[in-house]
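Below you'll find the structures, each written out as structure tokens.
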Structure I
Amino acid sequence: MESMAMIEDERRIEGDGTPLDTWLGWPALATLPTFDLEARIANGRRVVVVAPHPDDEILGCGALLQQCHALGRELLMLSVTDGTGSHPDSTRWPPERLAATRPEESQRALACLGLDDIATIRLRLPDTQVATEKAELAFRLHQVLRDDDVIVTTWRGDGHADHEAVGEVCAKLLKESQRTLLEMPIWMWHWATPDDPRVPWHRACRLPAAPAEIERKQRAMLEHVSQCEPDPSTGRPPILSAQALARLMQNHEVVLT
């Protein structure tokens, strides 16, 4: 997850964001249609997670990944950037250190989910600048995608420039193929509010997650030390606050179909 490359509009990724209690108190969230993973991701189809930064795959679809693995679905992870832009001006986390550390954190986190052997491709595009590299990203994805892959990526309206750019590229790759796109809202839970008209709630489905799946997801995020601890060299708080993590560690995940 990154603090940079925010969309410059009213979808501000600042402060604590919408409290978890506000979301939990919204009756419509509990009545979203259930995402039937076994039916929607049929046997024989590959699931390709396209994560803008190392950790987006855990935050957005950690439970979905575990359930796909349990069903024997083939998984492929593509990390678009190495997340080197998360700590500007930091002497504790300079870009060179992040380039080495964040992929390692990601591998340890996936191991916490029981996905030690998941195939991973790192594209190493420039963090916070994916919008300028859309053509390159599309070319690189086209080289590895199959015609019937299920693509899981960040939502095109998530409020973070990298998240939106990756989502837009993946959506365009559906044309003239049998691919399916599932979008993960991540920062949306921060800036949006219940019934927010900017969110396509009509596309939202709820994937129930077992307590053990959420516990593994929580342990996985603890491996992302660079994102979950304050930076003493700049005095800044963690990139991922306790509130941000809590919103994404519920007994379900929401996907936009």
Structure II
Amino acid sequence: MDKYRSQGLSLSGIRRNFPAFILLILVLLLWEIVVKGLKVPLWLLPAPSQVGKALWQTRHLLLQHTFTTVLETTAGFGLAVAAGILTGLLMGIFPSVKRLFYPFLIISQTIPLIAVAPLLILWLGYGLLPKIITVILVCYFPVTISLLEGLEASDPDYTRLLRSMGASRWQILRLVRWPHALPSLFAGLKIAATYSVMGAVIGEWLGASSGLGVYLTNSSHSFLTDRVFAAIFTITVLSFVYFLVISLLGRLALPWLKIEK
């Protein structure tokens, strides 16, 4: 039964995304026709076929840079999730902790990342650490806020019922608040996963020896626009993969949620 259900969900997902796929194909075809018809120079705007050619010709170099970016992104995202869940739980359980740290959490988002990343490189050098910290800074806020809002949005009737039965604060958290907060948490995780690759690339762009940000910068400075688009395509695919992984984990962790048809 589960086998047929999963097949049905897959077919349903294909049907739901089919119009977007067709639109993407049409856009790429129109792009190809316009660039080739107007004879746009390669350095100004390459055709999709030229971007695909650049992807294939530099696949080994792209793979090396992609490995570095994936390492930075995965480490930073994992640490951000751990720190965000811990902070969100502390602020959700203890109001005094929220009153103390919540204003600073908001203030941290008013500081441009493009201004902080060069300082991290200045203090920590050109290794992996400043890029990992950059990813943490990008992903930490959405994870923390989404979990905190999910904890605060739990049904108060269930909470009062458990309190009337003598449940402790931790039992209420485990039985009511945490399960109710999971959908909100995974929504924040999806946002963080999408931004995580961008954070790593920004750190690499400002100073690194390898990574997609380095590949992107070198290609841009050399007016190799087809390689610039190849790097953008790779970054987009990576972000999409992280998003899909979180979506899959969300389905596994929240089987009781109704799946959209």
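helix-only ellipticity at 222 nm (-39500 (n - 2.57) for each DSSP H run of 4 or more, over all residues; to 500) computed as -10500: which structure among I, II? List each step's numbers first, then the result.
Values: I: -10500; II: -28000.
Derived from the structure labelled I.
With percent of Cα pairs over 29 Å apart as the yardstick, tell me which of I, II scores highest.
Working: I: 23; II: 48.
Ranking I, II on percent of Cα pairs over 29 Å apart, first place is II.
For mean count of other Cβ atoms within 10 Å over residues 60-67, the calculated result is 14.9, so let me know which of I, II that is. Write down the numbers at each step before the final one.
Values: I: 24.9; II: 14.9.
Here the read-out was taken from II.
I, II: which one has relative contact order in percent (Cα under 8 Å, 6 or more apart), as calculated, at 29? Write out the running numbers ahead of the final one.
Details: I: 29; II: 25.
Comparing all candidates, it corresponds to I.
Taken together, the values in this text are just the output of simple stated rules run on the coordinates, not laboratory data. In this text the structure is predicted, and so the values were computed from the model without any measurement. Cβ atoms are built from the backbone, for glycine too; each structure is taken alone.
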